[in-house]
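Derivation of every value follows stated rules applied to the coordinates shown; laboratory data play no part. The model shown is predicted, which means the values in this text are computed figures rather than measured ones. Cβ atoms are built from the backbone, for glycine too; each structure is taken alone.
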Structure P
Amino acid sequence: MSVTDLRPNMEHWQDRVDLAAAFRWTARLDMHEAVANHFSLAVNGDGTKFLMNPNQMHFARIRASDLIEVDANNPETLTGPDAPDPTAWGLHGSLHRLCPHARCAMHVHSIHATVLASLADSRLPPIDQNCATFFNRYVIDDGYAGLAFEEEGIRCAGLLSDPKVKVMIMGNHGVMIIGQTVAETFNRLYYFERAAETYIRALQTGQPLRVLSDEVAEKTAQELEGYPEQDVRHLAELKAILDQEGADYAS
């Protein structure tokens with residue numbers, strides 16, 4: 001039996017594999033930031049125990065067996081041998097403790113989402129189908145107060161108390177995406193970055209924007225929410241590519 005097989009937290013294997021694939025693909029899309037940023041996934045009923053990336057390990061190297069299990073109700077977690085990054089504990093621990101509907105959480109400083117978060121007006125108008133996906137489904141945090149240690153994490157979690165809100169545009173910081181599964185959350189992260197890129201590039205032309213009506217934007221968002229299995233198939237295809245390449249993410 002290998003050392004990996006003997007590790008005490010090898011439960012939730014398929015969740016680990018899915019999360020590791022999301023880390024790898026996020027790095028491939030250059031949506032990570034060095035060894036910062038964090039993804040987490042709840043693994044118990046009330047969401048307070050969750051998997052997340054090890055402290056300051058590059059997304060491109062993370063394997064399913066590398067993920068650590070964290071208990072949001074146990075502050076001693078920060079003193080253990082597999083202690084998470086303190087800002088990851090502050091942000092994700094607070095979120096999983098206070099927002100049980102946020103089963104999966106992905107926080108990045110991806111370029112276009114962060115540019116959007118740096119504008120005085122960080123709204124994302126529905127100028128195309130991707131942008132319309134997020135119509136009335138995001139919140140803008142305009143109270144950035146420094147690194148996301150526990151007090152800041154609690155404040156941020158309070159902004160995601162409405163289950164309809166799946167995206168927090170973190171002013172002066174980046175973006176937080178939540179969902180029920182890795183596939184749903186990663187798919188949302190991917191499309192939010194694409195939507196932000198479209199909007200930022202449209203602004204760069206200096207031309208007037210073609211903005212959808214509220215009615216059409218809401219209709220489009222609802223249609224996309226009900227679109228069958230796109231998120232599941234998206235992640236499955238990414239894992240298939242990684243498997244064909246012989247990647248070790250699922251080890």
Structure Q
Amino acid sequence: MENQKIVIGNLKTVMNINDVSSYLKTINKEIVNKQVVICPTNIYIPYFLKNGYSVGLQDIFINEDGPYTGEVTPNQAISMGIKYAIIGHSERRTHLNEPDEIINKKVISAVQSNMQVILCVGETLEEKQMLKTDVVLRRQLVNALNGLNIEMLHNVTIAYEPVWAIGTDNVASNKEIERTTNYIKMIVHQNRGYKNMRVIYGGSVNDKNIKELNKIKNISGFLVGGAAADSEKFLTIINEVVVNQ
């Protein structure tokens with residue numbers, strides 16, 4: 001994973017069981033690959049595991065197993081063969097009012113169980129227009145990675161997902177992404193002493209723009225939202241990033 005690009009498919013909650021069944025019938029088996037991770041809604045995860053796919057959670061709980069109704073813990077995930085967890089997605093920060101402190105606890109809980117964390121950071125349109133991108137990213141990174149040592153950081157990948165780009169078709173330019181990726185790596189190095197942070201890009205990544213986005217040299221892959229739920233579009237992205245690399 002260190003030197004190879006990865007593709008994370010976040011299926012969110014856009015599918016019902018019939019959609020999942022159809023998806024599994026049409027998706028190509030070539031994505032049974034350690035560089036491709038699919039993150040379905042929790043109740044559908046067993047269907048993907050049964051078919052051999054690398055699977056991740058869209059979120060994780062902060063504590064160990066216990067009386068926490070409705071949550072999924074890292075220990076439970078690991079026991080099923082789930083190795084990845086998306087943490088800090090902007091939709092959880094915004095719609096569920098998830099603060100940096102909780103995100104930090106989730107990251108620590110997951111990496112202590114040896115899970116691979118996909119930590120999402122990104123600025124809103126208002127923050128971008130007010131030239132606060134760097135300030136926002138620094139705060140999110142410093143707070144989310146607080147208390148992690150270099151050994152733990154090996155299990156973290158940063159997903160730069162500008163909020164203004166998610167589901168809008170307003171993709172950040174290659175130049176913007178490259179600059180921001182370098183900034184993220186610099187902040188992690190300055191704050192945690194870790195030089196080799198992997199950064200992936202997310203935000204309206206699709207089959208039309210993936211060829212151009214894949215030209216960015218300093219990123220380690222992509223977090224794909226809407227296009228991941230379409231098997232043909234997702235396969236186009238996978239072929240460009242993983243199969244043909």
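Quick check: 21.6 is what I get for mean count of other Cβ atoms within 10 Å over residues 166-173, calculated from one of P, Q. Which structure matches? Derived from P, not from the others.
Can you say which of P, Q returns 2.7 when distance in nm of label points 7 Å out along Cα→Cβ at positions 38 and 70 is computed? Of the options listed, only Q reproduces it. Computing mean count of other Cβ atoms within 10 Å over residues 94-101 gives 11.6 for which of P, Q? Label of the source structure: Q.
Where does the value 62, 43, 31 come from, among P, Q, when Cα extents along the principal axes in Å is the thing being computed? This value belongs to structure P.
Taking distance in nm of label points 7 Å out along Cα→Cβ at positions 46 and 150 as the criterion, which structure among P, Q has the greatest value? Sorting by distance in nm of label points 7 Å out along Cα→Cβ at positions 46 and 150 in descending order puts Q first.
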